[in-house]
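Scrolling down, you'll hit the structures one after another.
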Structure I
Amino acid sequence: MPKEHMVGVQLIGHGGIEKLEYRTDLPVPVPAEGEVLIEVAAAGVNNTDINTRIGWYSKAVVTDTETGGADGFDTVDDDDASWSGTPLTFPRIQGADVCGYIAAVGEGVDPARIGERVIVRNMLRSYVDYRPFECWTLGSECDGGFAQFCVAPSRETYAVNCGLEDVELAAIPCAYSTAEGMLVRANLGGEIVLITGASGGVGSAAVQLAKRRGAYVIAQCASSKAAAVMELGADRVVGRDADLVNELGKNSVDVVIDLVAGPQWPSLPEVLRRGGRYATAGAIAGPISQIDIRTLYLKDLTLLGCTFQEDEVFENLVRYIEAGEIRPLIAATYPLDQIARAQENFLAKAHTGQFVLIPPQVIS
């Protein structure tokens, strides 16, 4: 069994980066029945970590995520500032992405699992009895991977056999499951798809996963990141501030995978063909947009909000990983005690790919 105390980062309330406290005296969690204890090798950094910290999910916040990313917001309503719409419990260890090694098991779990290299489904269904459209988010409704150890349900902790490094595996669960979930919901096939925010973690995952499905991928991102996004498999790149109607033409796209929203949103239904599908799992440029309902019904469009994920989504990812079909782009890694710098650099949006945190090595 591991030692009694561990290093980790606690979120002590909604707000700025100062709400993240690096601790060296946290108790090592004990796996309950059906759970495993994971020694964390690496943990990815995601928008959801920052959104949760600053309380951006609260309906009281109407601006983009970058505005309050470092300092938080003055208008947060703690009662609805989480994924689930219920108040968070503080302190909370965040970190939706976990790659690590099973160090111990709870009652009912085969001890032979000890030593497995694993990733954890970030949208946990065990704790809500697998009810449709309900989940706990790792690092939000329960403690996550920004520590040396975490616990997770055994049946949602997947062994992976592949040649990827720990830091690469740690970049997959949240970003790739979000992207795959959107593609599954939109039923994307060999069609034309527009992906906004294509240089970020979810966007770059969506580019790879859409190409895997045989789609023609139009990626939207800053021109400085175009070459890197093309290397991920995009067929065409348009600028972040491009006039999409002029650039692509009306009725030119089968599916939109949107992570940005904000002021550009009204152009997205315009570029969709009749019967097109729009899927969203983010709004980093701002959650409030205008829609002309006439465009929606006259073009027979389908709008899909994508948070909940069916079991097949994460199972797909494990299969893609082991088949060597996906590989995340790592922008940088940081020691866990540099989480503030990692989040500051994440908010600067100068990177392509994902940031990963590495906890101190456990010394028995």
Structure II
Amino acid sequence: MHTTNLTKLLGIELPLIQAPMAGGYTTPVLVASVSNTGGLGSLAASLLKPEEIAAEAAAIRALTRAPFAINLFVPEATPTVSDAELKAAADALEPIAKELGIEPPRPIRAPVVEFNAQLEAVLEARPAVVSFVMGVPPSDVVNRILAAGIKLIGTATNEAEAQALATAGVEVLVAQGSEAGGHRGTFLPAPADRMLGAFPLVQQLVRAFELPVIAAGGIMNGRGIAAALANGAQAVQLGSVFMLAREAGTPPELRTALIELRNAPSVISCVFTGKPARVIRNRFVEMMDQPGIPILPWPHQGPLTVTLRRAALKQGRREFMFLLAGQGAPFIQSMPAGSMIREFLGDYRSAVKQLGL
């Protein structure tokens, strides 16, 4: 793969970034493996406590001298929900709890995220890159990160979000297409989310901004990387493809489910956490994504469903699992991350040669 202005800016050899995937998937071994192979590994730290961020960053540094990134969610105002709304949402989950043979979820409120403490831990760790999703980082956060000599990446799903990030001082834009697995980073949605695909979004952002753009969503091999770069992206960000990497923290039961269901359709749904996420459609989605079923806004829905998700995973009940995966899920492979990237390189070279580029 050829170098770009972005690979030079980030100090990496390949225009390839492993997406941060919150929930324990991005282990230090996975992050280091991607970085050691020439890409940029990313630690998902949004759900980690400050001391966990410090420990994970230290573990990555023990495995690589190459640059890596740490990702955080942008803090947002927590919506107010009443006790009655909490109870109604918890009650709606009782049929699933009954099928799993566990106690119905209690109507609990989401814990407060210690963003400032998380940020301090990230700055102390001094990664080469800090990336954000779900919004625009506050100006003081932007200033502190840049003053520390750390490169700053923001995530956009439309041009308005990209403009807000560029105005705030973000140095690089991730164009997250609607194909991408996991939570959508939307924070300034149009009246109806237009669900732009990665390539149309990349072309829009490249045309509108001078900042480097990273393509994300549905890119699963070297041919997809070649196409993204041909569309104007200076790098790609891959997530779902690494979920079955040997080094990923994906639990065995979830690995089996993803392999056996990878050809199943994926949909955008809020039923698990209250925030739109691309997941493999299963009975949990079908039962809860119905008119009249109360779904609380992020971050309140997640604590209500977490016991159900854990029970489904423990029991191997894939019909109730939280199966985060993008539209490229049929191409997921189980192999070491380094081997995967080397395979991408071969595919990329073949595609470039075939097209005579």
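Readers should treat all values here as calculations from the given coordinates under stated rules, not as data from a laboratory. What you see is a predicted model, and the numbers here were worked out from it, not measured in a lab. Cβ atoms are built from the backbone, for glycine too; each structure is taken alone.
Work out which structure the value 2.4 belongs to, where distance in nm of label points 7 Å out along Cα→Cβ at positions 141 and 245 was derived from one of I, II. Structure of origin is II.
Looking at structures I, II, which one was mean count of other Cβ atoms within 10 Å over residues 45-52 calculated from, given that it came out as 17.1? Label of the source structure: II.
Please state which of the structures I, II yields 17.1 when mean count of other Cβ atoms within 10 Å over residues 221-228 is computed from it. Label of the source structure: I.
When semi-axes √(5λ) of the Cα gyration tensor in Å, for residues 13-108 alone is computed across structures I, II, the figure 38, 16, 12 traces back to II. One of I, II was used to calculate helix-only ellipticity at 222 nm (-39500 (n - 2.57) for each DSSP H run of 4 or more, over all residues; to 500), giving -6500; which? That value comes from structure I. Determine which structure produced the value 18.4, 53 for Rg and Dmax of the Cα atoms in Å, for residues 277-348 alone, calculated from the coordinates; the candidates are I, II. Answer by label: I.
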